[in-house]
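Alright, structures below, take your time with them.
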Structure I
Amino acid sequence: MTATDWFGLLLTIGIFFALIAIFYWVFHPKNKRRIEGYRHIPFEEDNDE
């Protein structure tokens, strides 16, 4: 295997474990109130004027 193959493999494994950690953080019951508080962010208006 070349260095590029190893880099791609390690990057894929790293992204996989990062996604597992993010899913654990989002779906852990301890974080439910905080995460649900973020669900209206896309609908809030910006008052930057």
Structure II
Amino acid sequence: MGVIEEKSDKQQNATIIRMTAKVWSFWQAFWFEKYVRFLDQQRMMQRCWY
């Protein structure tokens, strides 16, 4: 019984890690895009001011 429980725990952990990695990469891409857009806006504003 102990061995089976251990195995399912490991599988669950692997699934959680995979899900976390997916969510993390999604958030990184999301924020990177926002950051790039923000920088573009700053550049445009500077162009307007000068």
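FYI, it's all coordinate maths here, none of it is from the lab. Just so it is clear, the structure is predicted and the values come from calculations on it, not from any experiment. Cβ atoms are built from the backbone, for glycine too; each structure is taken alone.
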Among I, II, structure where helix-only ellipticity at 222 nm (-39500 (n - 2.57) for each DSSP H run of 4 or more, over all residues; to 500) as derived comes to -21000: I
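With Rg and Dmax of the Cα atoms in Å coming out at 18.1, 56, pick the structure among I, II it was computed from. Intermediate results must be reported in sequence, preceding the final value.
Values: I: 18.1, 56; II: 21.7, 73.
The value was obtained from structure I.
Between structures I, II, where is distance in nm of label points 7 Å out along Cα→Cβ at positions 17 and 41 highest? Spell out each step's value before the answer.
On the way: I: 2.6; II: 3.9.
When distance in nm of label points 7 Å out along Cα→Cβ at positions 17 and 41 is calculated for I, II, structure II comes out on top.
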